[in-house]
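Coordinate-derived values only; no laboratory data. Note that the coordinates shown come from a computational prediction; the quantities given were computed from them, not determined experimentally. Cβ atoms are built from the backbone, for glycine too; each structure is taken alone.
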Structure I
């Protein structure tokens, strides 16, 4: 089995447009949540969201390439660009070598709505233009990035609700483990326009704490009243360890464990058992015990039942152990299809810089999480091995173990 390492990372999120900005926000416990007037006007009950800047690609990409890019594809381009740059991968390398891509992303609501509105007004498909089809397809991120970066390896989208980004990492690692690919770009992307989240708002799952946007997302807090939606994109360059060493790449971390499960219950019903199985499998795959995990980036979205079920599973594995636990969603909100990838990036950044990001807004710990070692403030501590959890609608669960390599590998 080949070893899998991370040699490049990129991030475009509500807490920063690159790794440096994001690292600072994580360390400071800075929230990226705000009040979106467009959501209120559109009819949302909760206008809160992660405030993600739309990148200006005019000086970066030719108009022909930009035409078919959805909002999440634009985010993903910025993240992938940064990841390849850190990995030392230039265009000529991509032209000369086979590199794959596996990205988790949501359906693309904005392009679909725009097509519908044009048809209602004009009643003529000829007026839709050529770009909307590529913006609206679920594989919009993969098709755009594979075209822009000349990626000729494995190429498909991972659509597994809010575990999509995490599953993309696990699947990318599997292709490399088995010697089928030497390098795969993996990640997750999520659009943040109002069209993409209206149906979620209808479920009543969003926080109504509109008077204090930055305090609305409060995982594990007894007074939490719903999640805050968010988005952006995160990308990681996964590579065969020997291949990375041979080309002199800087190794950021090793992907040493991937666990998964399906709850097999209600379509929106979280499960402590399903969460536990995914985590247990990830630890077994990595060959580590719960005592060896230094930090857990919990999925915890700030919903009553979701946090509780995960806390029960976490307590089974890590109660009384050394592992610090926090949910970066307290700062970013729930980045949905992107979350599994972004939280892997956040976890590696913490490993690199020796700290645990705080679970902000945790004022009254829910009794369900009383046995967890929750980080309520920034903890300066070395991190060797971390676990990142991602769970989604439909009962899909994913857990990733990441390890910092020592000087001798």
Structure II
């Protein structure tokens, strides 16, 4: 995977050392989006990849998914554990503070030329905050999006203002990053890099191979369910999860694959409810810490509908033309394909949306549908910019004002 020593020596022949890029990932979802970008960096003779794991990657309750990165051939240059004795708001705030300190130490030790981060989670906020006083330029992926039901919205736009290169997943998001005052010459729309798995990765698992790997037999009808905390809601997740589970019980013929909630406030409460539900329905439902990118995408291709409030139902599922039943406001504001059915977090509404998703008429309507997030060719384009963009003076940013009303650009 890594460029050879001879290739790196040749890259140094022009007098410039390889550009050292430190990528940070804190969850299985981020890693899935980043994986092909990391591979392209590792294979480029004029780049040097450094990789840091934090957050859920280092937590046993989330499957210790740092090991998945190592199994894929990546070396971890740093581990930044975040203390989370519980998943309450105070613990999350303390984890951000600990992360800032931990990342600062890592940056001082590894001395990267550029920091690469993706998305909108609090771990990435800590990584960006530590980079700012150390004058470490930031390349940010998946900026410009909106998710009005979660604090991720504020974090994402905050990171945009701290970042120096921007790679968005759709044209409206590129325009929004510019609207936030970023120089258009530094904002690139190449699509969602996570879709590269679907055009460049290994063949997806068959039903039989999926069963052998994960020990769960798929049925005639199958759902993939992921429900994450809605971090801006005042009440806990119990009512919404109870509605979801009640709706699923109206489809007793369906097999249900649950993946655990992320490491946000109330995530453990959600996981406890899902674990109890699956334990009471052996053979019909199963809860997984992590399926890994290949296992998860294979499940997406095999199921009849995606149910929950994960961004994967918005970004990845449309690529397969698999219907998504999207619950509540967590993903409110994101671009929607025609395959996404939005519904409130009420059992009757969820069940009605699932029935619509399973109907032959709805499925037939998705023929020829295109994903609004690109066609799975983003990673090479992103890394070409990372290789070639002149970093001289990049830390100084001039606010890009949009034309006033009546003016032309």
Exercise. Check the numbers for distance in nm of label points 7 Å out along Cα→Cβ at positions 16 and 360 across I, II and tell me which is largest.
Key: II
Exercise. Assuming 22.0 is Kirkwood radius over Cα pairs in Å as calculated from a single structure, say which of I, II it is.
Key: II
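Taking relative contact order in percent (Cα under 8 Å, 6 or more apart) as the quantity of interest, name the structure among I, II where it is greatest.
I
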Quiz item: When you work out distance in nm of label points 7 Å out along Cα→Cβ at positions 248 and 384 for each of the structures I, II, which one comes out largest?
Solution: II
